[in-house]
1. Identify the structure, out of 1, 2, from whose coordinates mean projected area of the Cα convex hull in nm² was calculated to give 21.6.
2. Matching task: 15 is the computed value of relative contact order in percent (Cα under 8 Å, 6 or more apart). Pick the structure from 1, 2.
3. Name the one structure among 1, 2 that helix-only ellipticity at 222 nm (-39500 (n - 2.57) for each DSSP H run of 4 or more, over all residues; to 500) of -7500 was derived from.
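No value in this document is a laboratory result; all are computed from the given coordinates. What you see is a predicted model; the values in this text were computed from it and never measured.
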Structure 1
Amino acid sequence: MKKLLLLLAILPFMISCNGQEKIDLSKSTLNEPIEKIISYNDKLFIGIETVEYPFSLLVENDESKNYTFDGIDLKGQKVIFQINSEKLKTDSITRFGGGHIDLVPLKSAEDLNKNLKKFNADNKIYGIRIGIESQKLKTEILKKLQNKYGKGTKNPNTDHGLYWNIKNENKFIFFAPDYGRLIILNNTNLSKTCYWDTFNGLIDFGGCDNAKYTEELTKNRTKPEDIKNKPIIKVDKNWNINEFINNKSTESDFVKSSTNKNFERMLTTDADENILALSYQNEYNDIYFYFETSDKKTDNPNKNILVGYNISNLNKIEVIFANGLKQGMKYEDVINLFDKNQILNYEDLKYSNYIEIKNGAHKITLNFDGENKLSGLYTNIKNYR
């Protein structure tokens, strides 16, 4: 009986097109098992993409052939499914040092189940994110939405964005043409007063408590006061950490060092086995080291070069700076510590909550918390060349 009910629930949003069944995403209940709405014959990826959305596990189809939206063919558009993940309800958008992508190919049910277990994730979706790049597609999608749900509410954070809060369907819809996205969410288990992502900014549906909302989004973060045996990190005047030299030390140097404790090696490749990223992550202390391989096909620890690092929460380590910086130092005091010629975009500091320092081929980003105290730093040579 359960199987029959599930089949009856899925059939309404499947249509036939040239003998091939396509799924009409406009009719999704946003509660379907992920396996029922993907095909392993497609080019699928699963994992983390913090710019897209940092607090969910994502299944991404970059060249969709199997989906429509209320009669509009989505062939060639990016379609992303959001899956609730308890593990990712943390301060992931800052802990990885800005935009972070860790997507791996999804080719089988075994791959899916392994990743659902890894991220402590549900096996059902709760959201859909559709790429809408062409003006024609944006116009067609908007017309469909407004015919069904009305004019929508102007998003004050964007130039042309609109949103709908469909209370009788427990659904949020965000039309973000400035960033090429249509986002549809089942809000049953989401905040009813706040919503945030990088494409829409913070939306206040009425009575939004931003601090409380952020705390709920990151409820599984590790609190600094609970950290035991904090590692000692020494940062020299050239922003090198411990015994490592940026753009010179190798992965082998790191692996053999005393610093290498509680780190996990993360190698990200695409479907063609090209190396996209290599890092070592210590999520307990929020320390990350980034390496660059000699080419996209070669993974040689003796030739993989350290190009940057991220310490996203200085409260989780014991840090010693050789240049006068101190953990928790006030924003204004940090500015006064450096020559203005060392600071990028010096004139914009009064609008910012971070400071960018030039150091040869590197750019060092100093981050500050809500009390304008130094809370983290990030450097990566690839972001400054």
Structure 2
Amino acid sequence: MKNYKIPLLHLILSGLFLVIISCNKPKKKNISNETFTEAKTSIKYAKGFDIQIYKGYTKLIIKSPYPDATQYQEFLLISDKKMDIDGDYKIYVPVKKLVATSTTHIPMIEILDETNSLIGFPTTDYISSKKTIERVRQGKIQDLGNEQDFNTEVLISLQPEVMIAFSMGKSSKLYENIEQNGIPVIYNGDWLEDSPLGRAEWIKFFGALYDKNEEADSIFRAIESEYLKAKKIALQAQNKPTIMSGVLYKDKWNLPAGESFTAQLYKDANTDYIWKNSDGQGSLVLSFETVFEKAEKAEYWIGSGYYTSLEEVAAANAHYQQFETFKTKQIYSFSKRRSENGGVEYFEFGPLQPDVVLKDLIKVVHPELLPEYEPYFLQKLD
């Protein structure tokens, strides 16, 4: 598990975040003397960010902007435009125009009824949401090109109030260029969370940007309640079936590490995930032989890539047929729902619906516990 033993400070990204400043100059308030005890925070599960609500403004702290980060990002979200507060990185809320960079951002924007605020996105062909696809068709959301090489001219011309970024490492020159043109870049590290509820709790990140903290809290509480109910139901199972996961990619098997949010889902569904004791929050990359040695007799194979039939599985690699799960036809994929673009909806909507994903898993491995439930994302391959 990651240990964030770093002081709270403003993130300086080899250049600088451009200061967004109001023209009004009423009495200034120095926030450096404030303490956390003066703020209200509702973050329970997420480790990568915090929200501290003060009178008149909110402090948004990004603890994990990218893997192995050694510094935080900190922004002041100000709802009262007459209020002038000392601080480097200020954003006035509610945000009316933003650019997002990950499809997982879209459901959170939509559920807060702020779809109209999204004006730019990289490679819009990857989007699964029907509502957002329609806005792309209408020209209301601009395609910014490849996510690793944005069309910065188009992005800057859109004049977004903020850009929600996704990064695998330290700040890039691309993001620095955007910042230097007056557009704050906030890193969204929801994908780094090690728990399903931690990922879903990033709805509060968007709630803060839209000045909808209470609404975001309410949405999350409903998700949390349903998840915990499902987890409790799973504990009634009389057995804990063994689970294998992942697929081969370029001769290497990629599967969830033992400290990942996916492994936590398997645990909460009351199963015995074969790699539950492995280290890491991301993926393990193993040889076929290593996986076969441990998983040959697994009872269920869940998360079998993009395959939609056993025929496709066998055609992809004949060695797959050696597993007991293939012989007993207990292979399941999250590919049940696809967008008109061909994208798997699970990857876009699943992070905000861990309660649904957990119920899907329980239905598969403990069907007697949810007799009337129909899986939403998971499908059995025939």
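1. Going through each structure in turn, the value belongs to 1.
2. 2
3. 2
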